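Peer 1: Listed below are the structures to be examined.
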Structure P
Amino acid sequence: MKKLVVLLLLLSSFTTDSWGQKAKSKAKGSAPIAADQRWSAEKANAWYRTYPWMSGANFTPSTAINQLEMWQAATFDPATIDRELGWAEGIGFNTMRVFLHSLAWQQDPEGFKKRMDTYLAIADKHQIKTMFVFFDDCWNKDAKPGPQPAPKPGVHNSGWVQDPGDPESRDSLTFSKLRPYVQDVLTHFAHDKRILLWDLFNEPGNSGKLATSLPLVRNVFAWAQAVRPDQPLTVGLWNWDFEALNTYQALHSDIITYHNYDEVPAHQRIIELLATHGRPLICTEYMARPRNSRFANILPLLKKQNVGAINWGLVDGKTNTKYQWDVPIADGGEPVEWFHEVFRKDGTPYRADETNLIRKMNGK
């Protein structure tokens, strides 16, 4: 927590009197962003007031082990998406965070965008807005198009893949392939009201990449700013040790998003410190039951603070995220307590008291 305080003091030295004003300085090696590109704090807060309190989940259909299996033509599964988003609607969830993958776009850009449109039509039918995620530094580094591996029994996110992989994410030559992807998708959906926001990069620096991810973070912000879609742009804060990354992400995001899997006192402190930005806050990952980050204690906190609440996981499926990080169950048996997820595969709640609380919090 001391590191977080130091980071926020550092950030204050980068700005003028308001977080919404143009930054005086910039992270080393970054390009300045013009004052009229990043949303002002006033615009960001006005945007946030037009929506009800945001609650929902990170969504991958239970039939997909990763982003590629969700989005490739051969395994895109609108029937399952429709069914499972219907369960989400039933408990009042109104927002889903959904990961894309550049390899699926590279195979078939037009088909990829059509599948995105199909997904959005389904979500809209269920009164759900979507935040799409472009890049991701988490889990397996060698993504390959085509059929995806079967889940490893009892292993959390055994088939999830980075985008781009490693060392591709550290290699600036890769960027020439990534820029067309980002800008094509953003341009196509720039005015689509079914999309809530664009989350440009999930957990940059994860998987041991550290500050080597900063060049891609800088570039994806620049590519997105060149399009400047109607929806806000963000890259979420998640590791308080990453000073250079956190500084750049915080000072270039229209909306402040973050991840937190801690219990109430630590999570409350994060909210208080991030609120100094004067911008809307959305927690885009939380809820890990064995860590005491639960719906029962965190969801009321987030609603009281008017912070958007997007937990990890909706339906138990091929991602295996009911199993805890780094605590595999070799035979694939039932964990003593689920780590993530809200529903079983048949649509029944894992815990009825949780779904009853979610309904109540959402006024359903």
Structure Q
Amino acid sequence: MKHFVILFFPPLLLWGCVGSSADDSKRSSWLLFRGDAALSGYTDVQLPENPALLWSYKSGARTSSSPVVYNKTAYWCDKRGKVYGVNAAGQLAFSYDFKTAVEATPVVYDSTLYIGRIDGFMSAISLERKDTVWNFETMGQISASPAIGLFEGREAVVFGSYDSYLYCVDRQSGKEMGRFESGYYINGAVALWEEHFVFGGCDAWLRIINGATGMPSDSVKLETYIPASPAIEGGCCYIADHSGNVYEVVFEKGKIIRSKKMVAATDESATFVSVPAVSKKTLFILSDDRHLYAISRKDGSIRWKYLQKGASGESSPLVCRDKVITCSKSGVVTVLDAASGECLWEYDTGEYITASPAVIEGAFFILTTKGTLLCFGPA
């Protein structure tokens, strides 16, 4: 079992820290992994009171993907490469088959679905035509969700590959715009902050690329390799290394002005594979000791901790205004009060969960490893 200690550090000046929010026009969609380009895991969309299971859809195929939602239709891809789109009535409305292994979570942008594949291709699929727009080949598997950002003034699909490169590919044409070498595999997703791309790699380096100039901006080396994605709020980046250390790295104009170890692992075999969730004042993080911790961003103190019913896995918590939703690997979905950690609601799916939830106005979606999509809403 993993144990960790929380290190106290003085209050930080949070550069431009403001709460992330979802705009009203996008409340029917959850277009990308973790809900926003900064991968903060925060939304101001309110979870339904006393949620009930509205419907479930069983694909019957195992998946590592998290769901995304576009115009109230949930999309994901199973491990064999089939993309599903299930509408608000719980009916299959879209399907597409890559016929090759896929583990990554897709992104939907401008009616196009972008997803990485184990065979090293990044693919763009038109949801309207149900056809391939383009394929871009790398020399290694792509395991994480891509980001959509501006690279030298043009829209780019930004993602890492196991060939140790970060790629920027023209969103419309699929042509390479730039690539940046890391020292080893890139397993996590890229977070966007202002005009910068922030990512960690299995070489233990956290790197920043300036999308406006197309040049590297800064970097910092952590103790061990970085398996998961960073989460950013207000210029403060939170990222975990494989040993179980969690760092706060503060940016200013694309430069790292300071970094601190916020959570220190005491067991070298401990690891964090989920992504932290960040609100304006609190960091929420799952530990291998089965607890969800709420940690003050101001002084590093533990506000509360909650013991999950089951082991922690790759599923990452989400903050939904004043509530936190979290999934244990054994399949229990829990909604907690964000301020106190009080359990407000829970549901046992009976199936393993490694995916992160997706939340829209009036509903949230949970995808199990067996490929069952569950939609919860007001009773």
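Every number in this text was worked out from the coordinates using simple rules, so none of it is lab data. Nothing here was measured: the structure is a model prediction, and the numbers come from that model. Cβ atoms are built from the backbone, for glycine too; each structure is taken alone.
Peer 1: Given structures P, Q, which gives the highest value for distance in nm of label points 7 Å out along Cα→Cβ at positions 228 and 300?
Peer 2: P
Peer 1: State the single structure among P, Q that was used to calculate mean count of other Cβ atoms within 10 Å over residues 124-131, giving 14.9.
Peer 2: This value belongs to structure Q.
Peer 1: Right, another one. Ranked on FRET efficiency 1/(1 + (r/R0)^6) of positions 260 and 308 (r between Cβ atoms, R0 = 25 Å, to 0.05), which label among P, Q comes first with the largest value?
Peer 2: P
Peer 1: Right, another one. Computing mean count of other Cβ atoms within 10 Å over residues 132-139 gives 22.5 for which of P, Q?
Peer 2: That value comes from structure P.
Peer 1: Between structures P, Q, where is mean count of other Cβ atoms within 10 Å over residues 52-59 highest?
Peer 2: P
Peer 1: Out of P, Q, which structure matches 0 when helix-only ellipticity at 222 nm (-39500 (n - 2.57) for each DSSP H run of 4 or more, over all residues; to 500) is calculated? Present the calculation step by step, with values, prior to reporting the outcome.
Peer 2: Details: P: -11000; Q: 0.
Answer by label: Q.
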